[in-house]
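Please treat every number below as a calculation from the coordinates, not as lab data. As the structure is a prediction and not an experimental result, all values here were calculated from the model. Cβ atoms are built from the backbone, for glycine too; each structure is taken alone.
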Structure I
Amino acid sequence: MFEEKEKMKQIINGLGLTLLTLSLLISCGREKTSQNDGSSEVKYISIKGSDTMVHLAANWAETYMDKHKDVDISVTGGGSGTGIAALLNGTTDICIASRKIKSTEEKLAVKKGLSAKAIVTARDGIAIVVNPKNPIIELSIDQLGEIYTGAYTSWKDVGGPDEPIVILSRESSSGTYVFFQKRVMKKKDYTQEALLMPSTAAIIQSVVQDTWAIGYVGLGYATKASDKVKMLGVKDGPDSPAIGASVETVQNATYSIARPLHFYTNGDPTSATKDFIDFVLSKEGQAIVLEAGYVPVN
């Protein structure tokens, strides 16, 4: 077990540097521009926050910029908490968040004279992923809770082989971390044995490399890596049917670990930011949601 943890730490350190590098490269690469007609409309849009939404937001941004050559959009991750903090600090135009803003964050916004405007832009299912060599094909919500709180430490505890469970989680700044803790763990603390990963990509890579690892990731990432990881069916109760995460099961609400994905802006969006958000919610923008493996809101 010690060797497995050391191996995971090496993976985390390497992927942390990779994530930092990639976050700096997601912007379009054009110079920031502004209108030359005397108006004060901002033509540069900054988007920051949820790692779950980074890929989707980047797809929206690239398509929008192809049609609006005078607009420059940068997209960076870091987690929902990081994005909300940036919005409250005035260092991003749009926060992407896979969780609702906390009451403490709302109070801080009010104290600063800000108003965090929430806009649901897509929906997502949280897929439970394991290595394809793992014989387990389904788990209940309660079993997942027991694993992530540390009550279950071996796969034999859930009907599998006598092998230690390598538990992978996002970091506490992640909206997925917060949502999973609330929905699956009933707000109990994560086990200290859980390895906190810097990104969803890090969880995927770790599951690929470790036969006995388990992790939770956004549906889009799990679908994209479906040839490398196995998504488990999830049961609401011991006698409930196991339901797999998919666009259809999130839409019809039969998959229980699902949530809305938000944009947050300071007050009602205006100018280029409003136009971009209108595009995101348009038929074309929602088609991108589906193409990326997420679930449209309309």
Structure II
Amino acid sequence: MSDLKASLLADRGVLAIEGPDAREFLQGLISNDIEKVTPERTIYAALLTPQGKYLFDFFVSQAGERLLFDCEHSRLPDLQKRLRMYKLRAQVELADVSGDFAVAALWGADAPATAGLGSEAGNAKPFEDGTLAADPRLAEAGLRAVLPADRAAIILDGLGAELVDAADYDRHRLNLGLPDASRDLIVDKAILLESGFDELNGVDWNKGCYMGQELTARTKYRGLVKKRLVPVAIDGPAPDPGTPLKAGDREVGEMRSSTETIGLALVRLDAIEAGDAFAAEGATVTPRKPDWADF
């Protein structure tokens, strides 16, 4: 695995959920099927408002009897509080274990296969008292690991990975068009299907009801998606998140996160199809449809 790179993601935290009612409790809340989660399978999912708007997204893996949520660290207390609101009498325990675990991303040529996880997104295995999984969104994204915090760097070195700055991973996921939590998904506003959750395996269409399911299903089956979150090439200074993208006087999108010459933006589908570049406060941005996207 000589070309394997790894970054410890300090902006990610870990929420542990366990108890006899944990799976039943989560099944009625999150966008994916919690029953798919095993020690050999990790999923990507979201928690929505009752109106189907984005609140949180996370990766769910299993370590022993616990479900581990790899989630946005700064908003973990909000996620924990929100879940507790719905817990009622369910026998479920929620604990912030971010002090015990570190989250890492690893990538390189055929990283999942080289790690013994095959080529399918979401394949996982218990690893060093934590978990190691092929990114459940997209195998090309590489691996995600939840590792004991005090040994994480040593474990990554033992895998033959070159430890690099988290900015390197940021460039990797931006090139693939993968959103990074609330940096790219606006809380109480973003819609899953505008953000690629269908193609990125974040929604199960057969699991039954969950919070926000009605709007999500209606958006899909009535063809209501008019915008998509896509990577954009940036020529000039990287625009701030929220900067409007303009084709002449017409506003066609809005910037999200970026680094140097690559970013993400929410762009109207008709503008993407036109293939034009857009103005964004002194910069020119050109959208690109990701290879995995279906629109």
Taking 4.1 as the value of distance in nm of label points 7 Å out along Cα→Cβ at positions 61 and 277 derived from one of the structures shown (I, II), identify that structure.
II
Highest-scoring structure on relative contact order in percent (Cα under 8 Å, 6 or more apart) (candidates I, II) is I
For distance in nm of label points 7 Å out along Cα→Cβ at positions 93 and 213, which structure out of I, II has the highest calculated value?
I
Looking at structures I, II, which one was FRET efficiency 1/(1 + (r/R0)^6) of positions 101 and 165 (r between Cβ atoms, R0 = 30 Å, to 0.05) calculated from, given that it came out as 0.90?
II
If helix-only ellipticity at 222 nm (-39500 (n - 2.57) for each DSSP H run of 4 or more, over all residues; to 500) is computed and equals -11500, the structure in I, II
I
Among I, II, structure where P(r) over Cα pairs in 10 Å bins from 0, in percent, for residues 149-228 alone as derived comes to 14, 35, 25, 19, 8
II
Hey, log10 I(q)/I(0) by the Debye sum over Cα atoms at q = 0.13, 0.17, 0.24, 0.28 Å⁻¹, for residues 189-236 alone derived from one of I, II reads -0.31, -0.52, -0.98, -1.19; which structure?
I
